[in-house]
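Values quoted throughout were computed directly from the atomic coordinates according to the rules given, and no laboratory measurement underlies them. Note that this is a predicted model, so its numbers are computed, not measured. Cβ atoms are built from the backbone, for glycine too; each structure is taken alone.
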Structure 1
Amino acid sequence: MTIHWFPGHMTKAKREIQQRLDMVDCIIELRDSRCPMSSRNPLIDELRQNKPRLIVLTKKDMADPEKTKVWIESLSSDQTSVIALDLLKEDTRKLVVEGVLKIMAPKFERWKARGIQPRAVKAMVLGIPNVGKSTLINQLAKKKMMTVANKPGVTMALKWAKVHPQLDVLDTPGLLWPKFDDPEVGIRLALSGSIAEHVLPMDELALIAYDFLKTHYPAALSSRYHMEPTNLDELLHHIAQKRGFTRNGQINLDEARATFLRELRQGDLGRISFE
């Protein structure tokens, strides 16, 4: 299964990001804790200009905690700090500002040596669609500054926000890249909710999701649906019957399939990592 989604506004966003990079001191890159490598946009590495980077692994509460620990360690480097957050339940403002000040410490020393007066750090917030950029900024500002929705493609323009005395951030649209060289990347992004549903082959995606869960998290299915399915069709019939998904006396398997995938994406099947 091959998945592509690169709407026109992403081309414009990439161009605007390139034009404004010289205005920022560092990058705050958001990735999904459930798939930290698949949710890494290679364009960000191209655009970054070697600026200090704080990687925020969002949706920590939905990911396998043991796998998240491994990812934090493997992604950290001299110029990159990594933190995992539940944006709505942790002290996001404190932890992100501390992370930014940490990665900026060497640059602060250079400013001091050159006699440059301290000022608020200017950071660009980057990431793929539906990874939590607007939620992060609202939490930093302690008020609603950006529109939030649990679907990709809501933020369409670049917006500055003063969120803290020590931090100004530039919000950017969720940015994918024109082609996934590895088809598995597209599948993981689809499973995590970063690709618009209208471009997805839902029947194939549901089968992939079912096989993945049966192999890696079999208890998730039995815990959520109170059964031990032997195949996807059996699971979908069970969901349809239990939820009353019928139309003209016929079981609506499309609605059952959409429900299964939605509940996987929103964490109803437990803490699951896709890579």
Structure 2
Amino acid sequence: MTSSAKQFICINWGTKYGADYVNRLYGMVARNTTPPFTFTCFTDNSDNFRPEVDAVPLPELSFELPQTKKGIWPKCRLWNEKLAHLSGPVLFLDLDLVVTSNLDSFFDYGDPEDVILARNPSNPLEKLGQTSVYRFPVGKLLPLLERFAQSPLEIAEKYKYEQRYVTRNAPGGVKFWPKPWVLHFRQQCRRTFPFNYFKVSKLPESAKLVIFPGDLNPLDAIDGRYHSGDEVVTAAEHLKAGFKGQRNRSLFAHLRHFILPTPWVEQRWKE
């Protein structure tokens, strides 16, 4: 697109993800990006951030964020007209994704004015985007924020998820990254039954990023645990528990919800 610095952004609020997540993401980006690049984190607490991270306050909102059973909406702050000192295209990354190869192509793909999202494999017929990794020009999504500010609860309940609101309402429409670039770990990497009991989750060479929406994060993948909070057990122990009725879901669901420890996540998900 241009010869200027590649601009990465992320957002961190509250206590769910600490500085280690921000620092880890920076480390993965730095190892997989050709300089020059910038890395900006919008946050309410920058304690213990590594010095290379440009920590800036969360953009202010003129309304209260809605509280709903589904969806998380604080990322709407990034739709502001201004984002600190940034201008032009920025690439947003979730804190809990894994970078698996070079990221330069995310800045070369498409037009600088495009809004480009990952594809959501959970809703293929809907052509729903995934905002775990998406690029947009600073200020272009301001109309979404202005509309959201007028009736935040109504919009949140209508669209359920922030990514659906962006997909359907981004000015000029949205585009998608090439399918092989961004993989959904639970949907596209983990093995299906019965292979999940003896084969590690796969990582195609074409993947550049692996995202972790839902109740399975990189640490779970490293440990070999399908649900956060579950006890880590061996394949034999998991099978035995399923057939003895020591489970809190159907037998088929129990058998599907098992993964082996994933070494390639551990090798890459580090500062």
Structure 3
Amino acid sequence: MKFLVTGAAGQLGRALVRAATSADVVGLARSDLDVTDREAVREAVAGLRPDVIVNCAAWTDVDGCELDPQRAHLVNADAVGFLVDACDEVGAYLVHVSTDYVFNGEASEPYPENHSTDPVNAYGVSKLAGEVAAGPTATVVRSTWLQPGDLPGMVGRVLDSLAAGTPIQVMDDRRACPTFVADLAPVLLRLGSERVAGVVHATNAGVTSWYGFAREVAVAAGHDPDSELLVPISEADLGSSRPARRSVYSALDNSVLRDMGWEPMRHHRDAIAAAVADLTGTGA
């Protein structure tokens, strides 16, 4: 089976290319393929003739999208339509990566796949339009708070602050499911291989805030999770308001995967511990 990964220079795209060890995979970064160029997309897909395309290409700058919603729609929605058309020409299957930002964040328990959408910013609007463009015969995978596997990310930033004795401010008034790309990538590949059509939520288990995340990093690294170096803050503490509104609660319920009998993705606590071990050289 041949996979084409668009947006392959991003953290998730890189993880997908690494994870596809048993398949033929081609990763195209933005410098290789501009997904907003309809003809370039058609030519690339026609030339490569993949069985599955996993679309990781997106504009994820939430505030940038708020300031330029037209560009957001072009990258996050129109480009998906270009990929769908190209897939149709060669009989390829599309797996499109979406986001928790399609919800309004007013829930008090994880959102199931069939919950009504109501984005509160331009980024969410554009990503929801991308889901519509993907259509019902594609797999649309929503995830939250992606964490890299080959870069320090939030784990590294917290570790650096603790090691240096420098306070780090971490948000404590937003809650979701931190998800490590190394855990998400195999799920995306399997969904594409099995052509599981429809909306699927895929996250590491467990709901927390960024402050809770930082505390787990401290525990895994042998530091005091109640250290004064970890400073919980709220959106209001940031002072000047950011252009885009953020959802307060955007945890996702992986009900489709659960109903299919798939093994749940590991708890984010375990993923954090593994990342700490890797970054500190204490892993096996």
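Given a value of -11500 for helix-only ellipticity at 222 nm (-39500 (n - 2.57) for each DSSP H run of 4 or more, over all residues; to 500), calculated from one of 1, 2, 3, which structure does it belong to?
Clearly, the read-out refers to 3.
For structures 1, 2, 3, which has the highest computed value of mean count of other Cβ atoms within 10 Å over residues 214-221?
3
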